[in-house]
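Each in structure tokens, the structures are laid out below.
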Structure 1
């Protein structure tokens, strides 16, 4: 049996991100898309207002979580709110002390982002109840123990950040500045022109 628990590496990364951002809790997942989906499911979103120019997975996450999408013209940089909920797509922001109190913030560690792990994301929250739910939901309803020892109490999703990704994140954070400028949104398409999102 290994003497090092690989789950502890993920927890160390979460703790470092929480400390860096000023968030009470952080839950690592395999992408910002998964973070958004899980937050939408937990909040039980209904109609969600987002910028018409954003990454395509955002309306997908809302719809898959059971919500409806409404687009508006909105300029943004680094972060924007999924109105009217205390939920933020912060895929293009990663700087010390960035956490907005009593919110859910979804971060991205894609190769083009400020912390370029290559893939992965994280949920920041101040809610202990949400924190406990996210930890189970992202890992097939599993606890971070060996499969033979676990007891299952919920149906979850396969959205866990691997220890390899977490270890790379820890390494990259050791070189990270305290202040990083927001990234502007890219030349995203106007998603409101697509019928697939209308009435959903």
Structure 2
């Protein structure tokens, strides 16, 4: 039987630089050793709701995510079985029919703002990372991302930030840093912290 994979969670506020940190880590290791699961791929399927109702859903609350399915998938990967990861349409606020096959790998990354806010999920992690970045920088990054990648208007972005993103960050995301093994200030610019994570992963794999 193959050794149990190393499971690493990367959390932090929206726009904190989690993806950049993850990219630096993957680039330093062998990509063939790594599988990545995005927590926001597991948004609950609300395609049965009218479009105007979908827009009112608080997507920054833990209840919006089907974490129980993620935990089931994580368990299968840890047992050596492949999974079909869901995909999500962020413009239509609905789960797509298409899935992405994820094969088991020696290193599993779970990426998402609420990864450490879910106690059952955090319990499964061998390394818990929180990426910490100033609020104004995170907001600017979120605006650019949602404009360019998710086809949203600036008014919609700012409304969501004010009414759900910021309140949920204060209520759930920020407190979850207490569960972190390592807090990385300045995100992807903090190469010292990233190099420490890479060294730790290599040691665990050895």
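Coordinate-derived values only; no laboratory data. Remember, it's a predicted structure, so these values are computed and weren't measured experimentally. Cβ atoms are built from the backbone, for glycine too; each structure is taken alone.
Tabulated data
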| quantity | calculated |
| --- | --- |
| Structure (1, 2) behind the derived value 2.5 of distance in nm of label points 7 Å out along Cα→Cβ at positions 163 and 187 | 2 |
| Mean count of other Cβ atoms within 10 Å over residues 91-98 - structure with the largest value, from 1, 2 | 1 |
| Relative contact order in percent (Cα under 8 Å, 6 or more apart) from the coordinates reads 35; which among 1, 2 | 2 |
| Which of 1, 2 yields 44, 30, 20 [Cα extents along the principal axes in Å, for residues 11-106 alone, calculated] | 2 |
